Structures are given as structure tokens and as C-alpha cells.
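Any read-out appearing in this document is the output of simple, stated calculations on the displayed coordinates, not a laboratory observation. Note that this is a predicted model, so its numbers are computed, not measured. Cβ atoms are built from the backbone, for glycine too; each structure is taken alone.
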Structure I
């Protein structure tokens with residue numbers, strides 16, 4: 001995700017003399033197996049990579065996006081893993097009002113602009129059928145936010161207009177086909193269509209919607225405490241969720257970091273993949289549930305890794321700041 005402080009991270013990484021492991025990667029054939037789509041941020045450009053888990057040093061360079069502002073891009077891979085929708089700010093107006101929505105074909109590398117005057121600070125959210133995305137138009141001073149559906153032809157339709165709140169974040173679709181959104185301030189709520197579910201006091205973040213659309217897990221930050229919560233989108237019931245970090249596995253099994261262990265639930269059984277330490281974020285499993293992308297933060301540096309079902313961890317080395325955007329290839 002785009003961050004204003006990335007330039008400091010760039011300087012620390014580039015001047016440390018790190019070597020790009022994929023420097024010899026060139027546009028070519030897509031990987032037949034699962035591969036990560038990764039944005040690698042530099043102060044003046046962003047490189048987009050397809051990195052196969054079977055040979056992470058053989059990354060395929062999908063393209064390079066000029067980024068004179070250094071704000072990076074915010075993107076998401078389509079449900080069929082054929083397209084990447086991303087937001088980038090070309091320097092017009094402000095990043096929260098002047099971003100552009102682009103579409104990249106991950107097979108051919110061809111791209112085109114779909115919409116303008118958008119908010120950079122939240123990634124596009126794909127409709128389940130892959131025919132449109134939800135993005136934001138934001139007026140933070142006026143406390144007004146519009147959630148806009150943009151289809152693959154660039155046609156726009158306003159889905160929600162929300163006033164007198166601090167922010168709105170589209171998250172995905174639930175089991176009943178309702179758009180799920182987080183509405184922040186003055187009282188934090190989760191909206192699912194017309195349904196409204198109140199959250200306890202605190203700052204919600206790190207939203208994880210289950211594959212079956214029935215449960216939303218989020219992190220709640222409060223004074224002196226941090227914890228995970230699970231919201232049942234059918235009943236509205238909120239309950240504590242165990243763990244320090246969380247991700248859904250295919251089939252709505254739970255993956256979590258708890259007490260220094262990375263565990264995965266499958267078929268009602270919980271098994272430990274590996275021991276972990278430090279600040280770890282679980283980014284998501286590949287569609288077949290065999291490889292988990294994770295992010296570690298160590299010594300103010302961000303590192304992407306892939307953990308397989310045997311607990312083996314494969315580190316992905318980048319010279320720039322890496323951001324995981326989604327999975328392609330493999331069984332879906």
C-alpha cells in the first residue's frame with residue numbers, strides 16, 4: 001500500500017547495497033505453477049514482478065510504471081488471476097483526489113487507464129465475477145466518501161455515498177452478495193448492504209474476509225491493547241479471535257501466528273507449520289492452499305517470504321520496497 005514514508009525506506013534499502021535477485025528477469029512466459037505478483041517500489045518508478053514459488057530467482061518482469069511522485073501504487077489481482085487493477089498518483093491535485101485507475105493484462109503486459117480523480121490510499125476491490133472493481137472518491141475535509149464501481153470498459157456507477165464519517169473502506173462481498181465496507185467515525189461500523197454492525201471502541205485495521213463471505217476478522221487497536229476480533233456477517237455477533245496475526249486458508253480454514261507458532265487449520269485439525277518471531281503479517285495463501293505469502297519487518301526493513309506446507313520458508317530478495325499484490329497460476 002502507498003505510504004508517504006516510503007522514501008525513507010527506499011534510502012535505507014538502496015544505500016545498504018542490496019542486490020536485486022531478479023535483475024536478470026525479462027518479459028517472457030508466465031509461470032505454470034503458483035506465482036506471486038509483487039510491486040517493487042523505487043523513488044521514481046515501480047516494477048511489477050511475477051515470482052514463481054518453484055524458482056523465486058527466476059522472476060518475470062511484467063512491466064515498469066513511472067512514478068515521479070514516489071508514492072507507489074495500490075493494486076489487486078483479479079479473481080481469475082488474469083488482470084491487475086491498480087491506482088497510481090501522477091502528481092495532479094493530491095494523492096487522495098488525483099489518483100488514476102489502470103488495468104494491466106498479466107498475460108500480455110498491456111495496460112490502459114480506466115478512471116481518474118480517485119483516492120490512492122485504498123486498493124481496488126474486485127467484484128467476485130471479475131468484471132468490475134470498487135474504488136473511492138474521497139473528500140476528507142468535507143467528510144464525504146463515494147464508493148464507485150468501475151467496469152472493464154471504464155463505465156462508472158456510484159454504489160455508496162457516505163457523509164459525516166472519517167473514512168470508508170470497501171472490503172469485498174459477503175455470502176449474500178452484499179458489499180462489505182468498514183465505516184470509520186464517529187462510531188466504527190461494518191456495513192454489509194443495508195445491515196449495520198457496530199464495533200467495539202478502538203481503531204480497526206487488517207481486515208480479512210473469509211472465502212465463504214460469512215466471517216470478517218480484523219485487528220482492533222486500543223489504548224494499551226491490540227487484539228483480533230471475528231464478526232459473523234449473518235448474526236452480527238462479535239467475538240475475540242485468537243492469535244497475533246491472521247489469514248484465511250482456502251475453504252475458510254484459519255491460519256494464525258500465536259505464541260511464536262505459525263499454525264494452519266484444515267479439516268478441523270490444527271497443525272504447526274513453523275516457529276516464527278518478530279513482527280509477522282500473513283498476506284495470503286495461493287489458491288491451492290500450498291504456499292503462504294508472509295511479510296516480516298526486521299530492523300526497519302520489510303522482507304517478503306513464502307512458507308510451504310512443510311514449514312520451509314523461502315525469502316524473496318528485492319532492492320526496492322516490495323509489496324505483495326496477489327497470486328497467479330496454479331490450481332484455482
Structure II
């Protein structure tokens with residue numbers, strides 16, 4: 001999530017170092033899906049778009065977004081609901097055993113990673129300055145080009161990959177704008193996580209990163225990202241998630257729809273998710289229609305849930321991913 005920004009300064013350029021609960025399901029830890037999970041084609045050669053196809057296949061089976069609870073609580077909620085498909089969770093207290101259990105039940109888990117902003121109460125690494133502040137959430141926006149900042153978040157992604165997560169969801173990518181340094185940072189994270197885990201299908205899902213991918217399309221065409229997730233297509237939160245149902249203005253909505261229609265045309269294999277925060281089921285239904293018209297594969301409706309603590313019963317697969 002991202003709120004209003006108080007901009008301080010632009011970062012100095014640096015050279016970057018080298019519910020949808022469908023009836024069918026797939027065990028993302030089974031032998032049958034092992035080649036896909038490792039990012040291999042049928043012939044055993046590396047598949048550069050493996051992470052996109054893996055995420056897209058999972059989205060066809062379901063999706064949940066639960067970062068307001070700790071990992072164990074969210075995992076238990078997914079279990080009780082019989083959820084399958086992709087799920088984004090807070091990986092802070094995750095264990096390899098807990099992640100493996102999710103995958104055995106047909107869930108492709110992604111860990112939350114606040115790649116371009118601090119968490120509440122988080123101190124910056126020594127020597128890392130700020131380029132702005134998120135006034136809505138009370139969080140600092142770090143100089144994301146600083147190697148020390150990048151090392152912290154890349155280490156978190158590597159830990160998730162080695163633990164068995166299918167990927168990480170990078171939040172607040174809007175802070176990166178069109179920055180080529182930010183694009184290199186994302187690539188470094190993907191390379192490090194895939195090398196450490198041996199999983200070439202380990203994915204990076206970018207939230208609110210349309211500007212970055214438009215300016216650096218190679219992130220998608222070369223397979224460094226697994227997909228894109230866009231918040232507030234129709235409804236957004238207020239405060240620190242304590243109010244919902246605030247309508248996105250028509251001009252901003254039309255611009256987002258245009259941007260994603262273009263991205264879908266340019267990157268047909270890249271799965272996309274729209275996330276809205278409506279107040280009522282009626283608002284959720286309208287938001288799903290808008291997401292479908294914009295070409296999103298999944299429409300996640302966090303009805304009355306600005307803190308993302310609940311299983312959504314209003315999330316739908318609005319445009320099947322299938323085989324592009």
C-alpha cells in the first residue's frame with residue numbers, strides 16, 4: 001500500500017551491481033508440478049517465463065491476500081477455508097514446514113516484501129538516507145538505490161526462497177517511478193533468490209509498479225518478474241486501513257485501465273491482479289466488472305478489510321489465465 005508522499009529529494013543514480021476457490025486444484029509441491037516449480041520446460045531447459053506461468057496457473061485456482069496477520073494465523077485461515085491457488089502472506093514467522101504444508105495443500109505462497117518503503121518502526125540501515133515520507137502510513141521512503149537498503153530486502157527474498165515460498169510480493173513499487181536503478185534492483189533480487197534456492201520459477205510480483213514496467217519492459221519480457229498487482233482500481237482505503245469504500249476518481253481509473261490494457265497487449269504471458277477495498281458486496285461486484293474490462297486475470301475484493309486480515313469471499317477469476 002502507499003499513501004500521499006512528502007518528497008524530499010531524488011536518489012543519486014548509482015551503477016547497480018551484477019473467494020476464487022475453484023473446484024480443481026494442483027499440489028504445488030508434487031512431482032507432477034516439479035518441472036514447472038523449478039522453472040524448467042518440458043525438455044528440461046530453463047524457461048525464462050516460468051515464474052509468470054506458475055503464478056498464472058495458480059491464479060486460475062484461487063487467490064487470497066492476507067498480510068494483516070502473522071504467517072501461522074493466515075496459514076490456518078487458508079486451511080480452514082480450503083483455499084487453493086496463490087496467496088500472499090506475511091512471512092515473518094514462517095517456517096519451512098509451514099510453507100511446505102501450504103504447498104502440499106495446493107497453495108502457492110508468496111511472502112510480503114516492502115521493497116521500496118520501511119515497515120512501521122523499522123530503522124534504516126546505517127548510511128541510507130530518505131527521499132520522502134508516506135504521510136498516510138507514517139513510513140519513510142528510503143533511497144532505494146543505496147546498496148545497503150537493497151541488501152536488506154534482497155536478503156529477505158533469499159530467505160523466503162530458501163524456505164520454499166513461490167515468490168515475494170514487492171510493495172510500494174510506485175515509489176520507484178520509472179527508475180532504471182530500481183529495475184536493476186528488482187533483477188538483482190530475482191537473481192539472488194533463484195540462485196540461492198535453485199528455483200528458477202521463484203517469482204517477484206510487483207504491486208503498483210506499472211510505471212516501472214512501462215519504462216523497463218525487459219523486466220517482464222526477460223521473466224524477472226512473475227506478474228503485476230494493482231491496488232485501488234475502483235476503491236481504496238482511508239487512514240491506515242481503518243476505512244474502506246473510497247471511490248477512485250474516474251480520470252485516475254480510466255488512466256489505470258488504459259495502462260493495463262496496454263501492458264496486457266505487450267506482455268500476454270504476464271498475470272495481473274486487481275486489488276480493491278470496497279465497503280459492500282455491491283461495490284465489489286462493480287469493481288470486479290471494471291477489473292474484467294481492464295483485462296486483469298484476478299479481481300481481489302477486500303470487502304470491509306482495509307488491513308487485509310480476512311479471507312475474501314468476493315474474490316474472483318475474471319479473465320482466466322489459461323495458456324496465453
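Details
- Among I, II, structure where log10 I(q)/I(0) by the Debye sum over Cα atoms at q = 0.12 Å⁻¹ as derived comes to -0.87: I
- When helix-only ellipticity at 222 nm (-39500 (n - 2.57) for each DSSP H run of 4 or more, over all residues; to 500) is computed for each of I, II, the one that comes out at -1000 is I.
- Comparison of I, II - label where FRET efficiency 1/(1 + (r/R0)^6) of positions 84 and 164 (r between Cβ atoms, R0 = 41 Å, to 0.05) is highest: II
- Answer label among I, II for the case where semi-axes √(5λ) of the Cα gyration tensor in Å, for residues 196-315 alone, calculated from the coordinates, equals 24, 18, 12: I
- Structure (I, II) behind the derived value 4.4 of distance in nm of label points 7 Å out along Cα→Cβ at positions 68 and 244: I
- A value of 4.3 for distance in nm of label points 7 Å out along Cα→Cβ at positions 52 and 140, calculated from one of I, II, originates in structure I.
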